[in-house]
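Asker: Below, each structure is written out as structure tokens.
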Structure P
Amino acid sequence: MFATFLSGIGLSSSAGLNAYLPLLILALADRLTGVVDLDQPYDLLSSNWGIIVLLLVLPIELVADKFPRLDHLNDLLHTAVRPAAGAIAFMAIASEDDQIHPVLCLLLGLLIAGAVHWFKTTNRPAVTVRTKGIGNPFLSMIEDAIVIIVSVLAVFVPWSMIVVLPLAGWYLVRAYRRMRTGETRVMSLFGLAQPK
């Protein structure tokens, strides 16, 4: 039961950064491995149509998140989608465990994904202003890497979330802070580093 909670927390926190990657990873794990066996109605995610839809909408978020101003619009449009994706991911992974009430999973998924999404949405504009938009694609790629790593580990090694989630959170907050303050080497390449 605790492992299921850890998986749900990992997937829903990832959904706060990218709504579709964690759902796609969960769907593919259900479809291609024996590790996950989603119950109805969540097995719709791993159906042919479910995977096709996720593959079609994923590039929209991946590409839009790399461009200044467009990423902010993307974040605003996904204000309801990311928390909903977090709730779906949490409920889907918990559907394997009869001891966890679906309403609890719904609420936890909404809250966790919503909190991560709120952090991203409120901090990204400052990065755009400080870096003149150059930092956005770098920060977005860091977020994508975190989402992939956390989602894969949440599905296949749920106990790793005890260590991985705090590390991922620390690294993400650090990346945002360094981009906002101009402390990164990447920004020095473009002449946007903070003067010493």
Structure Q
Amino acid sequence: MLAELGEDPDREGLVRTPLRVEKAFKFLTSGYAADIDAVLNDALFTVDYNEMVIVKDIDFYSLCEHHLLPFFGKCHVAYIPRTQVIGLSKIPRLVEVFARRLQIQERMTNQIAETIREKIDPLGVAVVVEGTHLCMSMRGVEKQNSFAVTSAMLGAFRDSSRTRMEFLELVKLRGASQTMLPAIAGLSCVVD
């Protein structure tokens, strides 16, 4: 490939490039080898809790299967337990398993939601993924500020608009709370 690009594969900076690329691609596609049950590591717990559980702003990095260029962004996951919850740290790990594959954002979104549904049979699962795709910004249409949003709503999140709206409102709270933080912090420091 380097020679096809007009480069000298024996040039000092390129001699080890094929090995580095191979190592990078093994890491970037390590999700194929991941065992979901091993990732969850029995962190499924029976609890008497049936309110929404949300883990939001989970960073992810993936590769577009069409161009092998990165796409990256944030993933927000919610579920309403029926009888079991998942250890909170396992949700970002689950996102990582599906992101570390040659992927399209729509499929990744569904895979995360379906896996949670399969593993704990919750009353509902919601996943929203916001992604910036380098295949759109550095080639093709070259739109630098665009991003894609995909969602998967299962069970109560699909059936109840109120539940769905509560999730979507809670996911967007981060931005609002950060803009309010300086004012709140300032008030707590006021002394007579």
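Just so you know, all these numbers are worked out from the coordinates, no wet-lab data involved. What you see is a predicted model; the values in this text were computed from it and never measured. Cβ atoms are built from the backbone, for glycine too; each structure is taken alone.
Asker: Using the calculated result 0.6 for distance in nm of label points 7 Å out along Cα→Cβ at positions 41 and 89, pick out the matching structure from P, Q. List each step's numbers first, then the result.
Answerer: Values: P: 2.1; Q: 0.6.
It was calculated from structure Q.
Asker: Further, regarding this structure: Starting from the value 17.9: which structure in P, Q was mean count of other Cβ atoms within 10 Å over residues 113-120 calculated from? Walk me through the numbers before you get to the answer.
Answerer: Values: P: 20.6; Q: 17.9.
Of the options listed, only Q reproduces it.
Asker: Here's something else I'd like to know. Between structures P, Q, where is distance in nm of label points 7 Å out along Cα→Cβ at positions 49 and 153 highest? Walk me through the numbers before you get to the answer.
Answerer: On the way: P: 3.6; Q: 2.4.
Ranking P, Q on distance in nm of label points 7 Å out along Cα→Cβ at positions 49 and 153, first place is P.
Asker: Any idea which of P, Q comes out highest on percent of Cα pairs over 26 Å apart? Mind showing how you got there, number by number?
Answerer: Numbers: P: 31; Q: 46.
With respect to percent of Cα pairs over 26 Å apart, the highest-scoring structure among P, Q is Q.
Asker: A further question on this structure: Figure out for me which of the structures P, Q the number 17.6 belongs to, where mean count of other Cβ atoms within 10 Å over residues 65-72 was derived from the coordinates.
Answerer: Numbers: P: 17.6; Q: 14.9.
It was calculated from structure P.
Asker: Quick check on the output: -12500 is helix-only ellipticity at 222 nm (-39500 (n - 2.57) for each DSSP H run of 4 or more, over all residues; to 500), derived from one of P, Q. Which one produced it?
Answerer: Values: P: -24500; Q: -12500.
Considering all the candidates, the number was obtained from Q.
Asker: Right, something else. Hey, relative contact order in percent (Cα under 8 Å, 6 or more apart) derived from one of P, Q reads 31; which structure?
Answerer: Details: P: 31; Q: 18.
So the calculation was done on P.
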